[in-house]
Every structure is written in C-alpha cells, then in structure tokens.
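In structure tokens below, several structures.
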Structure 1
Amino acid sequence: LDPPSEGFFPVYVGSARQRFLLPIRCLGHASVRILLEQCEEEFGFAQSGSLALPCNVELF
C-alpha cells in the first residue's frame, strides 16, 4: 500500500480491515475520539502496527 499523503493517517475498519485515510484534523472531532476510546477499550495501547477501529464500515 502507498503511504498516506502528508496530513493524513490510515485507519482500518471492520472485519475485512478496509483502509481509510483520515485527515489529522479529524482527531479533534468528537465521533473520532469516541472510536479511538472504543479502540483503546477493545485492543488496549499494546496494539501494534496499524490502527484498527472496532466498528463496521457502514457505521464509519
């Protein structure tokens, strides 16, 4: 996979781990913060590699 453009970061969503590129400015958005908190609860901080969000693609 190509590396993300400057100002973006990849996240992987759903059981098929579909890749999305989010602008870094989205990190301050309430809905993204909630997903990151859910990620921490499900996977903890020990998650290695890519950031996987615990929701389905339709919700995302």
Structure 2
Amino acid sequence: VANAIANSDAFSIAGGGDTLAAIDLFGIADKISYISTGGGAFLEFVEGKKLPAVVMLEERAKQ
C-alpha cells in the first residue's frame, strides 16, 4: 500500500507512529506529499474530530 501511495500522482498525507516507521522502512519519505509527526492527534484531526486546542484557537480567532 505504501508503495502504491508513493507512486501515485495524488497528493498524499501520512501520520501516526506505525505509518512513519513503515515510510522509513520502505525509504519513500521523499515521495509522500506531507508527513505529520502529530501521531494520534493528527489522525483525529483528519477524521474531523474536534481537538480542544484547535477549538480554542478557532474561538480566539473570532474575537
């Protein structure tokens, strides 16, 4: 799967500890558009979940 994503022309994102380990193992980091080191918080953000710090920043931006 990692190689298929790396060889795709699509914009690709990756994150999470095991995913980052696989990217390193296969040596494809230079073929991934964006790599996050945010771990679980990154995955929750991509899933559309509300993160307390992001909610606070959004509320402050409205002031």
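Just so it is clear, none of the values below were taken in a lab; they were calculated from the coordinates. As the structure is a prediction and not an experimental result, all values here were calculated from the model. Cβ atoms are built from the backbone, for glycine too; each structure is taken alone.
Which of the displayed structures (1, 2) returns the greatest value of relative contact order in percent (Cα under 8 Å, 6 or more apart) on calculation? Kindly include the intermediate steps, with their values, before the conclusion.
Values: 1: 40; 2: 30.
Largest calculated value belongs to 1.
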When P(r) over Cα pairs in 5 Å bins from 0, in percent is calculated, the result is 4, 18, 27, 30, 17, 3; to which of the structures 1, 2 does this value belong? 1
Among the shown structures 1, 2, from which was the value -7500 of helix-only ellipticity at 222 nm (-39500 (n - 2.57) for each DSSP H run of 4 or more, over all residues; to 500) calculated? 1
With mean count of other Cβ atoms within 10 Å over residues 1-8 as the yardstick, tell me which of 1, 2 scores highest. 2
